[in-house]
Structure P
Amino acid sequence: MAESQTEFEHLASLLALRPGVSKSKMFGMPSVMVNGKAFAGLDGEGMIFKLNNVARQQALAVEGSKLFEPMAGRPMKEWVAVPVAQCGQWQELAEAALDYVKQLTETA
């Protein structure tokens, strides 16, 4: 978990420098929010991202990625879990998630 925690903290700290973005907790896990809504989080050995349909399909094509299931058999359709082995993809996915959730919060 140390590597995933380190990678997450680095990325979350960079994202938190942006207007409206903050580090917080979601489901008891470290997360990153925009305008009070989570768009990414650390889940065990990977990171999860809330993505629109196009970005979600691209994320699911990343080796080892899958829909996030906080409870077995109950996947969250907009959230993708990406393992730490693919942390090189995390920043791009976080950017897509930030844009998506920011858009949702501005139109709500």
Structure Q
Amino acid sequence: MAKSSDAEKARRVNATIHLLKQRTSASKVLSEMIARYGLSRRQAYRYLQQAQRAASPLPVPEQKSVFTVKLSRTLIAQVRRQARQQRSSISAWVERALRLGLEQSKSHG
């Protein structure tokens, strides 16, 4: 079975929160999650626990796509080094850098 994306996990926790608001019994919520998503009882229980701890529905992350760019090998090495030093993935590091650059260009333009 394929691993669920962060967006799918958030949607499932949110569905569980919604079910908890409608039903009185946790066992009914578990049964519904198993039937709806084809989950194991253990995984459905994990979603139930997350939903019970959540103060409100979780934000669903935006779907991501691959975006290929050509960069110098020196710059690639610097990005990898920075990401590793910050204990971040390369994608997360580049995303933060791009968002920061876009925010700065908005305020200066």
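Data for the structure
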| quantity | calculated |
| --- | --- |
| Distance in nm of label points 7 Å out along Cα→Cβ at positions 15 and 95 from the coordinates reads 1.4; which among P, Q | P |
| Among P, Q, which structure scores highest (criterion: mean count of other Cβ atoms within 10 Å over residues 39-46) | P |
| For 3.5 (distance in nm of label points 7 Å out along Cα→Cβ at positions 47 and 79, calculated) the corresponding structure among P, Q | Q |
| Distance in nm of label points 7 Å out along Cα→Cβ at positions 7 and 71 - highest-scoring structure of P, Q | P |
| Origin of the value -0.54, where log10 I(q)/I(0) by the Debye sum over Cα atoms at q = 0.15 Å⁻¹ was derived from one of P, Q | P |
| Source structure (of P, Q) for helix-only ellipticity at 222 nm (-39500 (n - 2.57) for each DSSP H run of 4 or more, over all residues; to 500), computed value -12000 | P |
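Any read-out appearing in this document is the output of simple, stated calculations on the displayed coordinates, not a laboratory observation. From a predicted model like this one, the values you see are computed outputs, not experimental measurements. Cβ atoms are built from the backbone, for glycine too; each structure is taken alone.
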